[in-house]
Structure 1
Amino acid sequence: MKKRLKKYDNNINIDRRVKINQMQRHVRRSQITLRRVRMLIRLIIVLLLIFAGYKVYKLPQWYLDKGAFNNPHNRALEIVGNRITPTYRIMSVLQRTPVPQRPIYLFNTKKLEKELETLDPVKEVYIRRFWFPARLDIIIIERTPILSISPAENVAPIAFFAEGGKLIGREYMPLDPAYKTILVLSYGTKGDDYKTWDIAKIKKIETLAKALELYSHEKVKYLDFRNPKDIYAQLQSVKVRIGEMNSTTLQRITRITSILPEVKTLNKKVKYIDLSWEDTPYIKLEE
């Protein structure tokens, strides 16, 4: 009887182990299947993200309009700050550069900025990139005009000197009237060739004009350098003979403060105030 009970118990244990093993195999299969499903879902998500990223990358809003450099009125391009440099000259530089065939955020603007800075009036250029839709803002910073050059007082200026002593020719004339420059008369011939003037000469002329305005309390209409050894200045009320520029020029100009009131009281027509002498200035009357 005991042997039979023992055999029965053994059979029960075997059946229990078989069921446990079967259950464990089933759990393992479920876990493997679940892991595979998760991996598949992750793979699908990654593929979807890659596909979505590719589609976003290829959106036309990332790319600059192919005609952006052909038309200054294109919505993809805005040029600001060019009061001296004509827009068509800026466009001619842009047209030498192919429109980038890559997204706007990958477009390196440094080379284009350097090319625009080769234009004479341009001092600095900054190009700002915008996304969605892709566009460029070109910000031009120009050199400030200082002296305007003309062969005669009744002739429009043919060139001007800007900050840094940069001579800019007639292709950028006329200047915006808002620029208040010192008008200098010069023929541009041998002995009076303004093309040879350097920054030191320009500063001397600028100092001369400021000194005349300071001591006369009048605006300088023009400085006449057509004869460099006999310079004249036209003030609002009278012409002034300065003579040759030398170390005593500024000292001689200070004398205009005392003689100008006398000129305004005269009933005769004054030809000019002569400050070219080292000693006392005098008033030259019309004959």
Structure 2
Amino acid sequence: MKLLFRRIACLLLALFFHLPFAASAQPFAPAGQASPALWKVSDQDTTIYIFGTIHVLPPEIDWFRGTVQRAFDGSQELVTEITGTDPAAMQRLVLSHAMLPPGQSLRGMLTPELKTSYEKELVGFGLPAQAFDGYEPWYAAVALSTLPLIRSGYAGENGVEQVLDQRAKALGHPHSALETAEYQIGLFDSLPAEAQKRYFAEVVGKLPTVAGQFDRIIDAWRKGDAESLASLMNDDEDDPELIGVLLINRNRAWAEWVRQRLAKPGTVFVAVGAGHLAGPGSLQEQLAAQGIAAERVQ
């Protein structure tokens, strides 16, 4: 699995970022202007913009301007991976999908070496050793991966989807979703136990470098450097089962959604995790397989 956790975190981090045990954020240096990548798919009477998002960002990255803003403001509808989820509803989803059966514990599933490393990391974030004992490895891993980012100043309210949702409301644009939070959580929950454990072990081992790695991902996104972004998020991935379930199958489904949406006139702004728009199996690659060309416009 190697570096897969970086890409997974970028894709679904928004679901888990507002955690009650989050570490205190530190001030983040202003990052200035950004020109993230934007694509367009169109026919005679339909235009679909496709924008790669980052679910959590530091403050003061000036990305909603120029071509992106004009494309968004000229659209009639916003479509994202999921729409806003009520905290109570999210809690119910977690309880139904992420909890271990009674009598089992996360630390009881770990090797002595991994258990020691894991508990050491929890202490570093001011958390008790039993913080995630009741949760399945996939949930604990995703939740853990948020902690260094929160400490470094990243916040969900700065994420691209939040900004776009607020703008859509101001303009009176409808906001729909390609998936549901329950579906996304179900993807993780359906992973075999051994795959979850491998993912958890990698996250624990990489926690000290998560923030630095994410900084490099953000830098590539800001510059619109799709090739570097693909390299950062995709290199060394070697678990076909995980990649298929969490990435390629979803891209294939979204390409079919785009194909069907082209039959309806209008202009739509689609915003999905940037990891879906780079590297092998990307959404653009799946569109091309259906004979649909995606044009880079920023």
Structure 3
Amino acid sequence: MLDGKFLDRHAKVLFPLPAVLFTLALMVFPVLYTLWVSFTNWNLASGLPPRFVWFKSYATVFAEPRFWGAFVRTLYFTGIAVAAETVLGVVWALVLNREFVGKRTIKAMMLLPLVATPVAIGIAWTLFYEPTIGIANWALKLFGLQGSRWIADPDFVLPALAIIDVWQWTPLIALITLAGLAGLSQEPYESARVDGANGWQIFWHITLPMVAPAVLTAVLLRSIDALKTFDIIYSTTQGGPGFASETLNIYSYNLSFNYFRLGQAAASLVFLFALVLSFSALVARLRRRLGL
């Protein structure tokens, strides 16, 4: 039995301990279980129990051109989405960093895409992109432009999906950047104006370097999330047309629930986990080298 004095001395550790252990179990167990499954040949279609085969599942997955196609599409989708979100988010934050009528209303409206359900967003944008009655082609025709097949076009489906991601997540980068701008000291700006610096010079040499840590943090968060994007893609295209929008997450889902190749699906997910971890380490190293 624990006496009262022991509890009093270690209260700071004992009270949060159950929550910490539960959180660790919730995070560590799925990772370890997926890692174990990736070393097996588990295939539900065969009806046989999983058998430990070391790296054979990885070799099988890496030998499939479809896997490498999904890998390239994952990087492409993440690159164009995060790049557009970063540029638009920083510009938006710079605009909102000024005082003007309706600023609070606009900041409140920025939160709407962030709180919307991803599946509902996917369904709404599917209707938006519909080639015959969708608003997207209607808007193009207003300006005399030719309509597009959007998510039905294999060559344009990933940029079309990236537009959805940009619409939903640009406000996040804008809000993080805006928080960074709010904490900047005004002394460098006053010195720069006294020295005759123009607006572009102030932005490039003062604002951007000082707000860079906040922007890099936002880019890291968005890149990790974009690499793992599933719900938006699955609710709109399910990886189609063909395999044109099949990313690593969609590919792993298809291996698991359509082909029942659980061992190889787990190997693909472990690869995706390593990719996300490597990217996070790369950005963290970049921040240290830049002294941010």
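Every number here is computed from the coordinates shown, using simple stated rules; none is lab data. Predicted model only: the values in this text are computed from it and were never measured.
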Identity of the structure behind -0.70, -0.79 (criterion: log10 I(q)/I(0) by the Debye sum over Cα atoms at q = 0.15, 0.16 Å⁻¹, for residues 149-268 alone, calculated), options 1, 2, 3: 1
Using helix-only ellipticity at 222 nm (-39500 (n - 2.57) for each DSSP H run of 4 or more, over all residues; to 500) as the calculated read-out, with -12000 as its value, let me know the right label among 1, 2, 3. 1
State the single structure among 1, 2, 3 that was used to calculate log10 I(q)/I(0) by the Debye sum over Cα atoms at q = 0.07, 0.15 Å⁻¹, giving -0.40, -1.22. 3
If you rank structures 1, 2, 3 by relative contact order in percent (Cα under 8 Å, 6 or more apart), which sits at the top with the largest value? 2
